[in-house]
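Bear in mind that the values in this text are calculations on the coordinates, not laboratory data. Keep in mind it's a predicted model, so treat the numbers as computed, not measured. Cβ atoms are built from the backbone, for glycine too; each structure is taken alone.
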Structure 1
């Protein structure tokens with residue numbers, strides 16, 4: 001798989017990450033939502049914990065978008081796919 005785009009967006013204590021790759025002509029998307037939580041190690045104040053993770057091909061997006069409950073993550077995904085489409 002060849003990575004096309006990797007992007008992240010921070011909103012308060014939440015970080016949204018997306019990686020868009022191409023595999024045999026198909027676009028593959030990996031989404032992650034991470035939240036800052038208190039670290040268990042005394043040296044660190046906070047650490048990030050994955051609270052949502054989803055991977056899918058672009059042609060499955062209509063089905064998957066109904067499963068994404070976070071409106072910010074959904075909009076971030078749509079905006080990123082539009083960027084990728086613009087560069088095609």
Structure 2
């Protein structure tokens with residue numbers, strides 16, 4: 001029973017965070033949206049993760065591709081974590 005709960009909530013948490021990243025990225029196109037309460041909350045949650053990628057991936061012209069890489073890596077981390085959880089569960 002616990003295994004199924006974990007296998008449900010881990011992807012859900014990653015999906016919620018991915019949606020938060022997408023919302024934060026879209027809000028960057030509207031300066032007034034970033035200054036709202038929701039924009040500041042999303043900045044506190046998303047900027048530490050995106051900042052890691054912005055250090056290493058420079059923008060191409062006016063386009064910042066680091067969020068795309070960040071979302072892809074988040075997806076790979078999710079899949080890897082689910083595989084590790086499955087291996088640990090079925091080991092016992």
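Which of 1, 2 yields -28000 for helix-only ellipticity at 222 nm (-39500 (n - 2.57) for each DSSP H run of 4 or more, over all residues; to 500), as computed? Computed on structure 2.
Compute relative contact order in percent (Cα under 8 Å, 6 or more apart) for each of 1, 2 and report the one that scores greatest. Top value of relative contact order in percent (Cα under 8 Å, 6 or more apart), among 1, 2, belongs to structure 2. Looking at Cα Rg over 2.2 N^0.38 Å over structures 1, 2, structure 2 comes out largest.
Figure out for me which of the structures 1, 2 the number 6, 23, 22, 23, 21, 5 belongs to, where P(r) over Cα pairs in 5 Å bins from 0, in percent, for residues 30-69 alone was derived from the coordinates. Value 6, 23, 22, 23, 21, 5 for P(r) over Cα pairs in 5 Å bins from 0, in percent, for residues 30-69 alone corresponds to 2 out of 1, 2. Consider the structures 1, 2: one of them gives 1.9 for distance in nm of label points 7 Å out along Cα→Cβ at positions 6 and 78 as calculated from the coordinates. Say which. Source structure: 2.
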